[in-house]
Structure P
Amino acid sequence: MKAIFACTLVLGLLFCAACERVVTPEEYFASAQRTAVKIEREANERIRREAAGETLEYTPEQLRVAEGDIEALAENLKHASDGGHTLATYLLASLQDNPMFSERTRLETCGLYQKAMDQGLLAAAVGYYHLCDKAYERFDLHNADHLKFLQSLEQLLSKPDAHVDDYPLQAKRSLCFLDERAPQTQQGVAAAMRARAVALMLSEEQYRAEANYILALTRVNASDRHDSQSILYLDSAEALGCQDYYGLSAMIRHEVKSGVK
């Protein structure tokens, strides 16, 4: 009798497990979106209060709730990403893309950008460049990983973005559409953060401009020089609205022109 009961119990547990509904990546992503809307609503309220001259300080309870919302957002994005949701992967990378985080987190974030890039999202390639492709900072422009990245970037530019309907998408940094040296306007901290976020909400065309500009800056020929291909990348970037805030376009054009003589 005990054996029969035990067998029935095991079969019952197996049946329950089999019948348990699996949450889809889209459902996880929808949950993340709801949390993001809540976070944005609270941010808007803080901006309103800041503009009214109120002091903005989190109470311990408010801080606990805010941290819980961020954790819930990250958790749902991760579940969606694990299920193959490209946009969730990119947004999770963007959420983790913070210079104050550890090297371990940076490497994890680079992996997320790489994953979304491999799934055809151009915005992820731009994010990867800023956080992960550091060869150009060492003037090591023939580094194998850097060259592999440039090849991936060129391939993404050669075809329509597989996720074009997901744009505009938030960038963390921009070479073309945000002048980091511009004087700050007189506004509160929360409002300044919002203004930066709005400026970095880029269209698919703007990401194409960024990608072309990155190629123009960091691709060199066998002689370690920019060449006519660099000019083509610059022309494409500028045709798509890229602003040459740092005068690098003029420098590259002069370098190429001087080399032709």
Structure Q
Amino acid sequence: MEKTISWVLLAAALILAFGCSKGECKVGDKCSSDQDCGAGLYCFSCLKKVTAGAICVRSTTTNQFQLLNNSLPFNKYAFLTTHNAFAIDGYPQHTPIPRVTETNQEDSITTQLNNGVRALMLDVYDFQGDVWMCHSFSGKCYDFTAFGPAIDFLKEIEGFMSANPSEIVTIILEDYVNADKGLTKVFTDAGLMNYWFPVSGMPKNGGDWPLVSDMVKNDQRLLVFTSISSKESSEGIAYQWNYMVENQCKVFSVHGLSEL
């Protein structure tokens, strides 16, 4: 009898802990395996600072061009963006000193793009005589904050764009590169200038962007923005705040995302 009661109590505890299972869990619900989560979701345990334990998260986005065709201006669509897209758990070490810095992603750049990400936030620095991706501070890259040469990440983007000729990708740079034409060189070497959307074609004063269909037809499918205003004139790289606005908000839990 005591064993029966113990098993009943254990089962009740598990139900209270997870509340759902066998494909019934929704986004933000606690889970113990991928099988607990509904269609298009998987069980994810990376967000330890935000959640206690694993929760169900969405693995891919909905293609907006399947919901609505690509005949509208570019600014009429919303695109999934990854913050510090380069700061990847387990990224190979490229310096003799172990990396001691925060990571934000589990997936490679290629996997992020394949899963529906269409805008990448990247931090670029002068380092070892080249342009590197670093998650650093005070405008300087160190061995222990470095991830790798920028060209390695940019070549992944080029590979995706070459294989997907109807896709548009946006890159938003937190820019600490002071080398003369340093960014121009690395984007050229990566083959990304072939898809470059020119500053001259960008709208002024909040006007509409070109039609997505025209951007694809003209193969001007890469939009690059920098945080350094002078590079718009010196390198033809758009200064982000001439073309963007930013909402200010704070989210203290994953469930809070549903309230935005």
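Observations
- Label whose coordinates, when mean count of other Cβ atoms within 10 Å over residues 71-78 is calculated, return 18.9 (choices P, Q): P
- When percent of Cα pairs over 19 Å apart, for residues 87-198 alone is computed for each of P, Q, the largest belongs to: P
- Comparison of P, Q - label where mean projected area of the Cα convex hull in nm² is highest: P
- Among P, Q, structure where distance in nm of label points 7 Å out along Cα→Cβ at positions 55 and 191 as derived comes to 3.9: Q
- Computed 3.0 for mean projected area of the Cα convex hull in nm², for residues 175-214 alone - originating structure among P, Q: P
- Structure from which -21500 was derived, helix-only ellipticity at 222 nm (-39500 (n - 2.57) for each DSSP H run of 4 or more, over all residues; to 500), options P, Q: P
- Among P, Q, structure where distance in nm of label points 7 Å out along Cα→Cβ at positions 95 and 127 as derived comes to 0.5: Q
Values quoted throughout were computed directly from the atomic coordinates according to the rules given, and no laboratory measurement underlies them. As the structure is a prediction and not an experimental result, all values here were calculated from the model. Cβ atoms are built from the backbone, for glycine too; each structure is taken alone.
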